[in-house]
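Below: a set of structures, written as structure tokens.
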Structure I
């Protein structure tokens, strides 16, 4: 299995309490889902909304985009969000009443039918919180038999601890939810997957997992990018697939997504917030922070002692993250980390040395430098299987010439999509 051991910085946040920041005066709900801005807006300026009110619906997959606060729709506004892109948002003034769209028929967590389960995942806006932003209901709404459920708690980026912290604080709830999902969907086996070096957490899980004999604790090596779905499925089940895990009768959910499912099933709570690791040497207090979806990052940074200066801000970890141009950045469901670093002099890229290290380390078995050289040739890029890239950043990390290969490959993927 291709990968590399990275220096870790998780001790900056992993044993510190989660800070809750849930009182923003305004939220900016991004009109985007699964990398698509093709949405139908369902709300007008001046409308009153509650937590769970439908702001828009994705035309791509039917997932509703929900309000994270109760209040009044003020306007539409372009904001930095998602992967550092400018996205149209709906600006809502928070009335701080925390009013919810009322729901009924709350059952015991494992007593829902599969049809009811899928409807809850959809109606309550549950998305993948590991970064993919993929609607969770689609994974379960399949005619293919689901035999295996894998819960991804690997978190292989070197700074991020949002999943770790949530799992540490909510082991019982997460195991209860996994068991309920298995019962509802008639799944045979479940695997909770974490890194071998999380010894304290492993011990804590073992103390309670015995009550759930169908759920297995699976530990994996501390190498990057071990958290990639294909790597996990291959390591745990010894199976490979082409595009989606369901091809091998498997569903993979991020552990934070599982907790959102727990809140939806147990309390009929909409996915209105998420935990974000905010960390780096450019901020006084590195913490995991629970924030409302649509919160302006600058407000959270102010709480953590951030002072505006020449700092590098990255949405995501250092390997797969993207630089953001301003701290006025909107928190979306796919943002699991904001990295704040003191700027340093950039390495000047040299000419490719043809060493082959980028191809040797690529977990998708691609040739990043050849993709870079064919960046404007969609036909050649298809031959080079550029769509298989998982954007892990190992090619840039390993390159002795300091060529930013990841950026080129990401652009090449976009060029192929645009050429269709």
Structure II
């Protein structure tokens, strides 16, 4: 079976581990039944390649091939998904790396350095109030306090309670802090999740940096009142006030280079057809490749929102949910990947990542790099997510070259 077919088959198999039917895409949240099934599959998959396996307390699955020099290189991506997502986000990077290593083994070659493949857990941050669980744990660490303060968004259960309820050992997680330093580098292949490579006609690209982001929850308060007997001129409609803010946000963000701003969720209260909305809560996410730019834009927008609320006779308040700094990928690792693409005669671009990735967390601790794979139609985070099998194979071949590279 050739490389392209193997990658496609494994991705298909992983997509079957979901909490919903295949017609609804892939829903594989951390510490669920689907997550546990995917873990078991990955352990068997790595063993089938000839790798030593390990599941750490965060649910990350590792496959390892020992080397002879003492150097250890790390590759991988995440295996959790968003709700009703696609079959390529995260898992493509795991499988491309694993199949690159299988190619090496099948050819009778042996990297001088040790090679580990990591399948990270909870990168998406969908179930809990904070994401990047596995990669954060091995970098800056997840403390006992974090385990009690990070909560499931739907139920309010702590991360500690959820992990223990799934049969895990959360008390072992804090000891993982800083263990990422045992690796000399980290390389992650990932689908682009955008239209740039398709527009450029390129199958892959080397990532130069990963954008940072800030996330807020915004609260607009007006006055709920009767929809029929309250004149339009007398209303303090929180929904109208919030709508003006969101439109203003969109207009301002369109005038910025390499910056995005998104309102992805909103709730209206009381939520009845015959009552003027008295309260609206909406999320706000701002991303940029430059942290200073993100900060300046956020401060200006939040200040303007407050003034807009006052002008409308409503009030405005906000709270910061989380932030992650932008990270430049390592120049040396970028050079190795670009040289690999050139040797293989693979057309390869260079671009920034607007989406967050585990490499963004790890890149603050050890040299990190990424290879983007063209997304068909620029679509991701939904069932229609696709990448060409041939493009996935090209990324895998670049990783193979990186694994064999002598520094």
Structure III
């Protein structure tokens, strides 16, 4: 399918040569283009021979010679991802309440988004030629939701419309130099215990190019009335998984096996130090975030204190239950050095999704409004991850609307405590 152009950057080479929005790129240097990644991959030659099609269906040929100081300037139309063909028993999207914005119900299982954004894919959604393309274009690393190396257990968990020999695919792509980050969503009674040991043992095969293995506990919301019954993680189960992973790291002498932060919180164990996580390969998967946040706080404590003193007045930090212990530590240390000001903490319980959902990124406005109401003038410090790229919460409230509701200045704090934004 040709690549349709969304816009052209002013002053770019494409603009100079008369390429316009709504034109379609049929091919470059004789190679048909399928999507945005093909466009990036094949436009790096010095001479680019385009076949273009305008909005009326007329085709034309055009040659552009690249210049180092000037961009090509072609912005493709937004990519339409491939939808997931699985019906996983633990799918978080299936546990979403009705009536939320449409984008929250989108299920992608697309290897291009895995490569570009680190989205986890199941390898069950390949079309003819996809494996060859991954190898030819060296689309690596890929982020793979494995869950189990046993085909029967994996299918029981995923209920895929197209079950595949996932270990065979990993082996084939590894042989061609493709690397992988692996995710295992651990579901009690399905792929924990001996199954977890077997899966990680299979992944320790030296012929597989595994960069990291992340083990995360299944996340369950209160919206499961029409779904199969699953058990959640508690302290005992978290301790069991952590002990298994410690044993595997030791027995295989491997540092690429990582438990999710939530397991340490549930087990009431301290998170490991920075060295444990090496280069934080699965930070976006909630692995190593607490350790890195603690280190950033130590480094930036003086700057944070300076910001609080300059802002003046008192402050309250709203946080999730999973971060409660760490934020309490930060509040205590900062208060020791604040004179004439006070910093307090308000934990926001997740009533919207259910008490088993404990991360900051899933805090909603409705829970904040129900559980927190300033009793005196304060500046409210919010984790910025509660907002999407458009500045809205999961239940659709904007930063401005929250500020008006609280009638308070707001500071947005980066989840890793690296930076903040004062909104006044």
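What follows is calculated from the coordinates using simple rules that are stated; it is not laboratory data. Keep in mind that what you see is a predicted model, and the values were worked out from it rather than measured.
One of I, II, III was used to compute Rg and Dmax of the Cα atoms in Å, for residues 87-158 alone, and the answer was 16.8, 51. Which one was it? Walk me through the numbers on the way to the answer.
Working: I: 16.4, 45; II: 16.8, 51; III: 14.1, 43.
Label of the originating structure: II.
Which structure, out of I, II, III, was percent of Cα pairs over 21 Å apart, for residues 303-390 alone calculated from, if the result is 56?
Numbers: I: 53; II: 56; III: 33.
Source structure for this number: II.
Computing relative contact order in percent (Cα under 8 Å, 6 or more apart) gives 9 for which of I, II, III?
III
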